[in-house]
Structure 1
Amino acid sequence: MFLLITGASGVGKTTVRRLVQGGFARVLDATELSDVAGPPQATPSWRQHAVEHAVQRALAAQRAGRHFLLCGDPLAPAELLAAPSAARLKGLAVCLLDASEDAHRRRLFLRGDTPADMARHVAFADWLRAHVVDAARPPRWTTQVIDTSELRDYEVAARAWLWMRRVIGLRARLRVARR
């Protein structure tokens, strides 16, 4: 199973991956696009190449009887399914980390984004939210939305942990570090 935890910049994707990946290490490979394709470049060809590499890693995990988690990049599920090798994936489950516009802008401000950057991130969050939960799409992925607006990082990670356990059918104890 390919698990995608996605969301706009600043909603907690990288933090969630860092907090949960160790607890799933025996059944799941976890990564970000830059880990499979090198340093990010602002080009469509790099992104397409990186997504295909992630799908290839997921297929290798699938052959080994493992699952694959891509978490840390703002990636639309359809972008993943457009990869040449994606048709061979046994399944796709998507978890959208989302935040209210106020909470999102506050996080972006705290990390030093400019107002112009914030506007682009908020617009992308609106688009991604609609894309992930679009009822008109074919049912090619299952969707979970976690509103991170008022949650601490370990609370978001705990909810993502529960989603991952449910999706892959794992019965494991929750071990999420509190900060």
Structure 2
Amino acid sequence: MDLTQGTQQEKEARSKKMMLWFGIGSLIMTFAGLTSAFIVSRKREDWLVDFELPQAFLISVFVIVASSITMILAKRAMKQNNISQTSIWLLVTFALGVFFVYNQFQGFSEFVADGYYFTGATSNVTISFIYVIAVVHIAHVIAGLISLVIVIINNLNKKYSSKQMLGLELVAHFWHFIDILWVALFLFLYFFRYII
């Protein structure tokens, strides 16, 4: 397919999608580096083998999966030119995203209650890595939430239709990516204890 073919609008859409995929690729590399460092660090003498992930982290898996489903429903509603239904599903997705972030901080509170801090005398390299991985992911969820707000405003201003929904599609792709990423990270952290 020749990327120089098509209208100006089609060319811009292709370039924006390509930029998104480059961004996603760099995020994959970032988290690959963090998880690789986590794996390599298990050789340290102070590595904590017997740790439990916070219950709130498990809850956040279900919350983030639910938010992907509501995003799919938002796109489906837009394909039917149902702006009000799209807005409802986008708002539900946003609320679930906020609830996800809340659960992440609840998970940090569970770590603190168990005596695991990010830094200081009672910190541990294992838990510190989990803090870093979770916080970097939260930062990208917040970026997704900001993007969602823009899409919600644009949708309320009727800037999208079944034939022009590029902004919604870009945010949906990014949102699904950060959702899948958290599920993968959670499974990695959960099962890693059993394979070391």
Structure 3
Amino acid sequence: MLAVVALLAASLVPPPGPVTVEVVSVGGSGCPKGTTTVAMSQDNEAFTVTYSDFLVQGNGNEAKKSCTIAVKLNHAAGYAYGIAATDHRGFAHLTDGARGVVRSSYHFPGFPTRNRMHTYQSPMSDNWQVTDRPDSVAHGPCKDRKPLTIEAELKVTGKGNTSFMTMDSTDSSVSTTFKLSWKKCAE
């Protein structure tokens, strides 16, 4: 039993050496060119996507913006990573029966897509934060490293012309944090 616990704990340890994150592509109405950055944590256990212009303004009907980012993690051979949890945060000002929706997904090519959606109802004028934890972690490939594709969407529906929603916070940092789960690949 102790051997199983030790093996499991060892598989959650990040790979040795530095881990860097490379942005392969960025596109969408929620992340115009030059408004998105990606940074790796110092402990190699998470990376953060920071947006500086991801805001959707209600127009009395439905308004939405989205952002798609492909990233590649560069790390020591013999390891694969998956997303253990994501933290999304922002601000919502919802009036007159408006509703705000945060939708996110991520996947490696050829692997299942993980989707999450959260809904906020008016009246609301406050920060929001959600943490999504999948039932199981889908680790990427061990040998043929593929980019991870991340999609985020903000949507505001309802009659409120002044309603808006953003991936924003009180410290003006617009971010989503992806917490990593590492596994050692079989030789």
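Nothing in this text is a laboratory measurement; each read-out follows from the coordinates by a stated rule. Here the structure is a predicted model, which means the values were calculated and not measured. Cβ atoms are built from the backbone, for glycine too; each structure is taken alone.
A value of -14500 for helix-only ellipticity at 222 nm (-39500 (n - 2.57) for each DSSP H run of 4 or more, over all residues; to 500), calculated from one of 1, 2, 3, originates in structure 1. Highest-scoring entry among 1, 2, 3, by distance in nm of label points 7 Å out along Cα→Cβ at positions 89 and 161, is 3. Tell me which structure, out of 1, 2, 3, gives 2.7 once distance in nm of label points 7 Å out along Cα→Cβ at positions 49 and 97 is calculated. Answer for the origin of the read-out: 1.
Kindly point out which one of 1, 2, 3 the value 34, 17, 14 was derived from, the read-out being semi-axes √(5λ) of the Cα gyration tensor in Å. Computing semi-axes √(5λ) of the Cα gyration tensor in Å on every structure in 1, 2, 3 gives 34, 17, 14 only for 3.
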